[in-house]
Structure 1
Amino acid sequence: MSLLFSIKPHEAGFVVVAKDSVMQTPAKKPLVVPTKALADAIAMEWQTNGKYNPSKMPLTSVAYTAIDRIAGQKETIVEVLLVYVDTDTLGYRASGSEALAKQQKEQWDPILSWVNQTLGVAWQVTSGVMPVDQMPEVHNTLGKYLSKLTEFELSAASMLASSLSSLVLMLAVVEGHIDAAEAFRLSRLEEEFQAQQWGHDMEAQTRALRLKGEILDTAHFLGLLRTP
């Protein structure tokens, strides 16, 4: 007989239970999340799959990361994320194609303008692949912003920044300025431009679709965090 997964109120939010046993993370911590909506969705992942399967249980995976790897280590995680400040995809423009550079300017500049206005910073851009060092105030402001996120928000933000190769696009999704699908599209302007020039590679397309799914799932996690 299969287990029945449900949720119960907890002092820190809601805990996922199997029969009467509190579910635990891989590090043997209670599977407690902040909102009922997220807890219900995680319980449904377990009810559907029966046992942990990372590829089919993205919400559980992000929650595990928040509880086991980020809680108590936020400062370290923020420092790791700040590496993306100087390597952000939106800061580097094509130097070998005027057409691609034009697309990047038209579609990336509005996002950069938004983040500059929102955070009160001045994000620099460059052409080519030579690294550009952003001003210290950009690093400091981003560090303060990230430090204010909860462990669960930071878990999702980390996955988005990594998948999009961009703190700027991650911020735009977290703040609701653009949706996750648009962020994914903007992160792949160069790949799509090259594919239009030389043709699509099926293997690359499969990887891209998988990546898009992960990004959409992570954004769904954020939405559930903000749903009572």
Structure 2
Amino acid sequence: MILKKIKNWKSVKLKSHPSGYIILLDEVTLRTLSGNVLIIGNRSIAHKVKKEWSEVKKEINYTHMPYTKACFLSADRSERESLKLKDKLVGYGMSDLLCYRADKGSDLVEIQSKSWDPLVDWLQNQLNTTLLISHSLVPVEQSSDLEKGLSKLLLPIEPLSLTAMNELVTLSNSLIIGLALLKGKISPEKAWKIMRIEEEWQRTIWGTLAEQKAEDKIKRFLFMHACEILQMVQKV
């Protein structure tokens, strides 16, 4: 979502609605990119969206408006699209980052095991199933019980949490990390560190390029905002 538009309003207001809150731009109700009236059920997030629109100087750039972007995506997603997105996230879980480790006996695998094993154990206990761990690039076929269990965990997630989860899982390549954040099992800072273990280990050997630092900054911005949205929704 990198659509841009020039600012053409002077005032931004937040107004109560039977289903939550709406944003008024010069008394005109804010609509999503698909033309739907944006109704935000969460008060804290509604204030964040209002703040983003109040801070627009000239050009609207949704890449710099993470709360608006998340709300737009959530409001425009159909029930069928939500089911497809949940299936996509389950797919990440069936080939989860935390199940693919470095060679046995290496320094890296010890670091991975120390940080990742507690989360793998936690999910196994949650679902009463076993996750297979690979020490090569060869894919492992996880059980159908795992697939069913992951689907069941994602089933009740409401639209805005699903949008945040999609961002977190895509950035980390791990549904386990996403679920641990959803359930409050780990902090955003810890999640950020453990998803980057191999990358940071490689950089201790080969160094870090300026381009990588710039990319890190963007990814961290997106990741932390998605974590904040998830936390705000869970507090309600």
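Just so you know, all these numbers are worked out from the coordinates, no wet-lab data involved. Everything numeric in this text was worked out from a predicted model, so none of it was measured. Cβ atoms are built from the backbone, for glycine too; each structure is taken alone.
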| message | Suppose distance in nm of label points 7 Å out along Cα→Cβ at positions 26 and 106 works out to 5.9; of 1, 2, which structure was it derived from? | response | 2
| Structure responsible for 2.3, with distance in nm of label points 7 Å out along Cα→Cβ at positions 122 and 146 calculated and labels 1, 2 on offer | 1
| said: Once distance in nm of label points 7 Å out along Cα→Cβ at positions 90 and 138 is calculated for all of 1, 2, which comes out largest? | reply: 2
| remark: If mean count of other Cβ atoms within 10 Å over residues 58-65 is calculated for 1, 2, the one returning 13.9 is structure 2
